[in-house]
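Novice: Just below sit the structures, each encoded as structure tokens.
Rule-based calculations on the coordinates, nothing more; no lab input. Values in this document were obtained by computation on a predicted structure and should not be read as measured data. Cβ atoms are built from the backbone, for glycine too; each structure is taken alone.
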Structure I
Amino acid sequence: MVDAPHLDDTNLPDYLRGLGLLAADEFARVEPAGDGNINWVRRVRVGDRSFVVKQARLHLERFPEYQAPTERIVCEARYLETVRPLDRDAVCPAVVRFDEGARVLVLEDLGDAQRLDSVLAGGGDVRGIAQRLARFLGAVHAATANDASLAAHFENDAMRRLHGDHIFDLPFQPNEFPLPAAVRARAEAIWRDGRLANVAREAYARYLTRDGALVHGDVQAGNVLIAARGAVLLDAEIAHIGDPAFDLGTLFAHLWLPAVARGIASDVDAAIHAAWRAYASAMTDVDASLHPRAVRYAAIEMLRRTLGAARVAAVEDPAAALRVVDFAVALLGVS
């Protein structure tokens, strides 16, 4: 990123005028949009239209102690470009403009659409949402499987490893993450035992493989908005070529977790089954090991969302957290 502007609320309108997205005499209102965990993100309102602007910077927006190459937003833009011909249901947001040199991605604005994690917290029926997301993932994975030409376009190892460390490594070894006493006691028992760490280590090695398909990399509930047209999947900064089961497993995890935390895991069984059927229907040939791998990834993701740094609201209550741990450990077959 050479001589890229450091955007802020003041200079953003002029930058957009330079791109031709605002006329010289148009007034733009700039406001925060979303959580902005990784990139600097703003919504820009101009009369009756609006769009979302993301800029990637060396330091992550919410966690400045971490650095990651700004190439991540190039990978996100390439992901959106690659999947566009496959995205018949418009599951991904439309790209308005991409300025690679400035590491700026301008996207359609979905407004104040509800997030999937909010829907799940309310116990709503999410079978249609699960099917829509899984069918899209299946189509992308099927179309990009074993396509060696894509690998050079998705060199995103720094983001993949930063993400992977927080999923497969850090939650399974001694750490200082703030956990309630009962949850920390369970975490410490897991660290001493070491078997879950071994399972996670094996899964991490599979996650890091450079073959497979084009993977979104972060199909979590917080990255899904429920727009008028249906579920929309955002934030492909971790896109890479890897194990397609990872995307499906992350989706499973976030469908399961809130219900498991409430002690009613069976309430989302239909959504999990619907997701798997929709995914499989989009594939021409389903690897027999893909579903078990997805379930393994789901269990590890639930454990990291309970014992790791990125804990979710559903596990704030210690009893709920311990229910999630028990469920995930059972899925992994470790008593």
Structure II
Amino acid sequence: MKPLSIFAGIFAVTLLTEGAPAQTGTGLPPLPQVPRTPALQDQPNATHFWFIAAGDNRPADKRLSQPSTTSQLFKEAQKFKPAFFLWCGDTIYGHTSDEATLQKQYEGFFRIVPAKVPVFNAPGNHEMDTAQMVGNEYVETPDAGLRAAYLKFMKFPANAPTYGAFDYGNSRFIAVDTEEVAPADSVRSPGKVVGNAGRTMTLDPGCVTKAQMDLLGQDLEANKAKAHIFVFMHHPIIPAKSDSGLNQADAAALQALFNKYPNVSYVIAAHEHLYFNATATTLKPADRQDPSTGGPSYLVTGGAGAPLENCPGSAGSNCGSFNHYLVFEVDKDTVKVQVVQVSPTTEKKARR
């Protein structure tokens, strides 16, 4: 078994990942599609189309194969004839620095992605963090080796950012990496503690560095003329459970940035293994017209196959613990969203 530190810097540097969309704006780099899914062909004049959003399909245990729910979701969702899928991370169990194990896990995900529909991913903590024993508990920590593995197996350019953007029709789509290594002097939220007595893990609260934030701001400014901007990420800015959210300082900075741009329509996240409509009191989001002065709508869609979590006791009818995906319909300046449940399958439970 070869540790990631050995192979992290040896794969070739290329200018663009094969099949990656061309750069169409200022700021963020082009976002490559997930391997074994086709390159997206932009339709610049398209004003009516559908796309799917989902996330958190990672198995309950590193020894298990991909959940059957995830394969079912990919198959069922194609009946909407989506232009592409947005995926909000945790595509693998990860949490290890062993190259052979990671390659096997990524290959397992690639085997079930659609062959004829592009898929774009924003990485999660399971792709980017190790889980190491510290004292009597596991501690999740962002790891440069896992980041290098993500770039390699997802076929990004070597040493490229793990975030990016692309255009389709009248809209812009932005993947934010919420799993970056935090600067030593940054203000950090407490990590959420998960697991059972004697086998707990303290999760990293996530991080969006200033470098990424600056590029994101440039990208939003350069795309003010777009009818809609959709942002997808792993750690939610507004979670169902407060300790599951993105590091508070970064979440506040992102929310303030998004509020400056009335064409930022939706911010879609996962990490919590449930569905949560953060800006409404019902499960179904209201239809939306852009530009809007009310700020973006925030949705958590973490029901793509990972072990489900219960909604917190404080949650109302805007939260649900079920496997699902979101169907977005863009029609000129209007966006409609459906929450579609996936028929339940039996999956083994494990800690997050």
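Novice: Assuming -5500 is helix-only ellipticity at 222 nm (-39500 (n - 2.57) for each DSSP H run of 4 or more, over all residues; to 500) as calculated from a single structure, say which of I, II it is.
Specialist: II
Novice: Determine which structure produced the value 6, 26, 34, 24, 9, 2, 0 for P(r) over Cα pairs in 10 Å bins from 0, in percent, calculated from the coordinates; the candidates are I, II.
Specialist: Values: I: 6, 26, 34, 24, 9, 2, 0; II: 6, 27, 38, 24, 5, 0.
Among I, II, the structure yielding 6, 26, 34, 24, 9, 2, 0 for P(r) over Cα pairs in 10 Å bins from 0, in percent is I.
Novice: Let me ask something else about it. Give the label, chosen from I, II, of the structure having the highest value of mean count of other Cβ atoms within 10 Å over residues 103-110.
Specialist: The maximum falls on structure I.
Novice: Out of I, II, which structure matches 3.2 when distance in nm of label points 7 Å out along Cα→Cβ at positions 191 and 271 is calculated? Please list the in-between numbers first.
Specialist: On the way: I: 3.2; II: 1.4.
Matching structure: I.
Novice: If you work out distance in nm of label points 7 Å out along Cα→Cβ at positions 159 and 183 for I, II, which one comes out largest?
Specialist: Once distance in nm of label points 7 Å out along Cα→Cβ at positions 159 and 183 is tallied for I, II, the winner is I.
Novice: Any idea which of I, II comes out highest on mean count of other Cβ atoms within 10 Å over residues 151-158?
Specialist: The structure with the largest value is II.
Novice: Going by volume of the Cα convex hull per residue in Å³, for residues 231-278 alone, which of structures I, II comes out largest? Can you show the working numbers first?
Specialist: Details: I: 99; II: 68.
With respect to volume of the Cα convex hull per residue in Å³, for residues 231-278 alone, the highest-scoring structure among I, II is I.
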